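Where a number appears in this text, it was derived from the coordinates with a stated rule and is not lab data. Computed from a predicted structure; not experimentally measured. Cβ atoms are built from the backbone, for glycine too; each structure is taken alone.
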Structure I
């Protein structure tokens, strides 16, 4: 049997939702049907993790600026390997993979996955340029995949998604890895947290999009009444120093730990009590799925793809974006309401198990590949 040659292409190899998505696709796509490889930069979590599982890798350096070197790097990769399907992820890879793929690999089918249409949430010249570029690239794209219905709706309105060539495939996680907790006290020792603390947790890039400032302001109100509360934040990014300064100004520096970028998310989730993600906009956050799978009660913003995961008051709370008072009220309520705490824990596990497995994500993506090759 001749296998279908798939290239999964993403420019950045550091740990993030898109990178996790690509890794899990490569891991769970049927090896008897598909020959899958990943093109990404040579240093970072994705490259190292895929290499450890012997997933074929192509070192690829591409710029988010228009450069001849980026064009040639992609062109050489595509001409040398003759992929049946070029599947791009993220804006930079989506630009170079689709453009050069159309020029240099005319027999290849081109698929692009949107992991959140972030530029549609910003009103700037740059965001308008990005939208125009994606509108033009859509003309040479065989299929668009959106990770949530909200992205499809906004993408269709922005004319970067075609109504007759799209698929919605939810993100997936390795549910078995998050089906039970490490002993909480053992986990807390890893992060130097006292056993009696009430721990809120957050996993996200330190970027204005993720709502960390709102989270810190809400925590400042909470610690006035609940002095044994603490917040653990996993992630790194451009506003790290600014957030540390805000915590100091709010008088809560001893109630917040900035842990930086980490890969031990299972241990982290085992250590916390409540997961909070007050983003201003989102695609479909994998960290939220992992927290739900671990049975952690979750509070997340009522934006974009999150309401497709959280059914407010049933398996978690939806918080108004950029609303400190609303976030404070919901965080406080979960400290006090043990019945709701337990309800969210049970129902969150059910939600993820039913809808968000990595195998299901890979199987649905495989069907897109197969249909595209059969019908075109």
Structure II
């Protein structure tokens, strides 16, 4: 395994991060235990979850994944070998809030609840799952995004960020969390947090995780530049585009038990159906041809591509089966040639915005 520093923090993390969102719906606790045992044995010391998981999120499965990880910590006694990251997820059923937001009360409550479920005294990296006090363009919001505007709106946003940072500072002082990070935010959002931390001597965001893969490269420019210059670790989530890069959804197929099968996604399927369009299929076939040309596994090529970026710290993988997990972890040792990267770039030019 290869390791690097997490942004401006003192944490040393593996370049492959173990994602966990399938545990509790697509994977049983026993299967999750097997994944955690194997990943740690391979040197994967960086694990990511969220209070909202399992995915797809429902009131019935809220907190399930954290509880599974907590049971593993208790059973194995290896908490100190893992850099554990989780997320504050402002959803309506989390704390019974009709209009969930990020404020001192909700943050303090969420931290305590995550600590209990994880059966630990501290969280290494506590992340904000998405902005709640302003519109955001992540998940399925890209095509309809309208930003907040005006001095009054900006002031309210800044005040909320200050409240958030002050609250998280208290959690750090109490020893409940070690470092803080972002998720599904923009270049502007990252920079505001960095500037406010410096101005008011508050904790600094050390990382951000956004969706980034061969089919979705919207962070290649402003977000990449911000992270590189501000020492904010960039953590791509879904480097396989929710499994689309494997090719298993080609020709309109939705294998039973997979992410986009109706029994898993249910009524949330329509939010993500742009990821399995005919246009996406053409892009996937083009990338699969590149992988075949260089005798590469397409999933390993996709993960290795994210790691080839100088501004990427660790790529967050996820798997429902052990053979998938083993292959994804092994991607850390795949070095893409200049010729392969050039061919990937050609496909990117043909399909710059696949979905």
Structure III
């Protein structure tokens, strides 16, 4: 009796964290007659797919980009060989694309088998990210500022989702962000989302945001609600900066069953809801930013989402941008950009808004960093 091959998931779990692509490639060659295999990772700005196995090889082509954007396998025939592009994603996080060339027909059975390998590899890559710098190096094409390094290290990811929702966020400028940030956490049917704008510039703004985010996480992981999260974070920021620095923050807790949202509006981030073809602002009463004064107390406000709603949250670097003396981007240009995303998933919508913001600046250097978070409630 022939020995059954070791499942790829088990194989990857005993592989050194920096050797995952090569081990997956060898598995594909041995069991699926694969020729060339490449693992492409999305870069920090999610505008390019960068190769891991052959670092000097070509970046992701149009078919790889289509696979990455759609999160669906794409098959192609080139020079008599079948080439399959498989999305690498884990818990809604778009990691990259697995490219496999094989002489075998790219039928549904083969695509299903290759997709299983891609899914196992994506989870392994996400887990290995904390144990090696290899994948972080591949995602960047220039050195980050120290502030940006702190912010990227602090992020929960760039997307999250299941059959109930899809959530995505993007920071810009990717290599020099300082105070703007987002965070999220899923617990059963409750999804917590926060968007922050740390006061100031450079490393000090990043440190302030780091204090605020970790204080909110500390409270949340102890079972605290969003009011208690805001109050603990406010006390922590005030204790560190004495009122000289603060973090304008919007905290949201979303019930994924009925769409009810509890909110603490502590500053400048803004939220809008795209419903059918209409876009409406979420009107909340602003409270004091976190850390402006000692022992600040907060209250929740409520609003509701409807099935198929899109919720967009942006920092003041987006809604208040006035390049060259133009009117604020949030007055009308943001709504125009949001309408363009109607047929896009949340993971693509954040990029569309950010690209439109860059075009709005018309070559003028942005005065502030920016964050956009988009939630599609699928219910």
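Quick look at the values:
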item	result
With percent of Cα pairs over 21 Å apart, for residues 248-311 alone derived as 37, matching label from I, II, III	II
Label whose coordinates, when percent of Cα pairs over 32 Å apart is calculated, return 27 (choices I, II, III)	II
Answer label among I, II, III for the case where mean count of other Cβ atoms within 10 Å over residues 88-95, calculated from the coordinates, equals 21.0	III
Origin of the derived value 23.4 (mean count of other Cβ atoms within 10 Å over residues 144-151; candidates I, II, III)	I
Given 2.4 for distance in nm of label points 7 Å out along Cα→Cβ at positions 224 and 256, calculated: source structure among I, II, III	III
